[in-house]
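Novice: Please find the structures below.
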Structure 1
Amino acid sequence: MANITPVMTKPNDDTIKVAWSGVTEADTPLAVQGLSEHADRSVEISGSLGGATIALKGSNEGSEYFTLNDPLGTALSYTANGLNAILEYAEYIKPAITGGSGSSVNVTLICKRR
């Protein structure tokens with residue numbers, strides 16, 4: 001069991017990329033904060049889910065997290081690889097993984113200034 005710290009890179013002046021790599025069902029992904037200037041956000045789930053469910057969670061105060069939604073109001077909860085826009089604007093964002101066996105999942109956020 002490991003805490004997975006997100007890695008932030010800046011592909012250009014208007015974009016931030018945040019990645020949690022190799023997340024397993026035994027890991028705890030840590031939240032990213034400080035994307036307040038970047039309102040356009042999308043999430044990609046890739047890798048081997050191994051029967052796990054990956055949810056993208058958000059919080060405005062950093063202790064109680066809620067599952068975020070896509071623009072149609074569908075929960076960002078994955079049992080297969082996927083890519084979606086994020087509806088809510090939360091100060092803290094992190095993935096959560098439940099169930100499964102032998103998972104190795106990559107979660108990538110792309111955040112762009114409007």
Structure 2
Amino acid sequence: MPFRYGLDCCRFAAECVESITGKNPMAGIEYSNEAEAYAIIDRHGDLEGALRAHLGEPYDGRKDGDVILAECSDGSQLAGIIFNGVCVVRTKVGIADWPIRRARLVWET
């Protein structure tokens with residue numbers, strides 16, 4: 001499926017967690033385009049702030065299904081999950097597995 005806002009890294013992470021736990025950690029956050037997505041992010045300063053606002057404070061653990069804030073090689077950030085010991089993220093070119101060291105912050109599910 002091609003990338004589009006509303007079917008992006010945050011929605012991917014939320015849907016993965018929902019499929020594992022039955023609970024969508026980002027329920028109620030609705031957007032369907034880039035402007036709406038960035039309005040939510042900008043309200044909280046950045047993606048980290050938006051994730052903290054909706055998921056609470058990160059923790060020190062790392063288990064399958066946890067939500068992560070991953071660091072991209074260009075310094076940008078993506079939401080994703082931990083699965084089988086790696087970061088799984090939805091990028092603009094598809095689903096990617098990244099080394100766990102790229103998980104900057106982790107939220108318990």
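Laboratory data are not the source of any read-out in this text; all were calculated from the coordinates shown. Quick caveat: nothing in here was measured; it's all calculated off a predicted structure. Cβ atoms are built from the backbone, for glycine too; each structure is taken alone.
Novice: Ranked by distance in nm of label points 7 Å out along Cα→Cβ at positions 48 and 88, which of 1, 2 sits at the highest value?
Specialist: Max of distance in nm of label points 7 Å out along Cα→Cβ at positions 48 and 88: 1.
Novice: Still on this structure: Between 1, 2, which one scores greatest on relative contact order in percent (Cα under 8 Å, 6 or more apart)?
Specialist: By relative contact order in percent (Cα under 8 Å, 6 or more apart), the leading structure of 1, 2 is 1.
Novice: Once mean count of other Cβ atoms within 10 Å over residues 24-31 is calculated for all of 1, 2, which comes out largest?
Specialist: Sorting by mean count of other Cβ atoms within 10 Å over residues 24-31 in descending order puts 1 first.
Novice: Which structure, out of 1, 2, was helix-only ellipticity at 222 nm (-39500 (n - 2.57) for each DSSP H run of 4 or more, over all residues; to 500) derived from, given a value of 0?
Specialist: Checking each candidate, the match is 1.
Novice: Quick check on the output: 3.4 is distance in nm of label points 7 Å out along Cα→Cβ at positions 8 and 80, derived from one of 1, 2. Which one produced it?
Specialist: 1
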